[in-house]
Structure 1
Amino acid sequence: MPNAGRGCVRSRLSEDEAAEERRLWADYYDAVVRALDIMRLEGTAQAAATRIIAEAAAASQAITRIKEIRGIN
């Protein structure tokens, strides 16, 4: 079974969940843009790397929560 253990992806969300998901997508995209801007403007030297990692963590947290809302394991 290809989907064994994966659960069902939720296609319907409550209004609150839908609003949260929209905010999370905005948070995700903003964090990715900030990380790319840091890399473009400052490179990836140690001083910038800490901030890049923080932005990557913020993006990861947003995606993790979106997956929870959607029922994706």
Structure 2
Amino acid sequence: MLAQLATPRALRRMLEHLNLDIEKSFRLMPDTMEDAMLTCLRCKGVDICEDDVESRYFTCPNRNLLDQLERLQGHI
């Protein structure tokens, strides 16, 4: 739960944009989500992503994780 509260805004916005449940994402892949948080914070485009998630999705360093979560949560 604590990790969810510390989720970077950009990652949270990306998950929301893809209609992915944040809590479910942490339950399904807790370690991977924590790694994704660090990746997001280190990303050079984090500020851009917060405002323009639609175009940033294609260059997001967490895209593989996001695709996995879409499959796991039944969006694909």
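Thinking of 1, 2, which structure, once distance in nm of label points 7 Å out along Cα→Cβ at positions 13 and 29 is computed, gives back 2.1?
Derived from the structure labelled 2.
A value of 48 was derived for relative contact order in percent (Cα under 8 Å, 6 or more apart); which structure in 1, 2 was it taken from? Clearly, the read-out refers to 1. Looking at structures 1, 2, which one was helix-only ellipticity at 222 nm (-39500 (n - 2.57) for each DSSP H run of 4 or more, over all residues; to 500) calculated from, given that it came out as -18000? Value -18000 for helix-only ellipticity at 222 nm (-39500 (n - 2.57) for each DSSP H run of 4 or more, over all residues; to 500) corresponds to 2 out of 1, 2. Determine which structure produced the value 31, 15, 8 for semi-axes √(5λ) of the Cα gyration tensor in Å, calculated from the coordinates; the candidates are 1, 2. Computing semi-axes √(5λ) of the Cα gyration tensor in Å on every structure in 1, 2 gives 31, 15, 8 only for 1.
When distance in nm of label points 7 Å out along Cα→Cβ at positions 21 and 53 is calculated for each of 1, 2, the greatest value falls to 1.
Read-outs: derived from the displayed coordinates by stated rules, not from any lab. Model, not experiment: these values are computed from the prediction. Cβ atoms are built from the backbone, for glycine too; each structure is taken alone.
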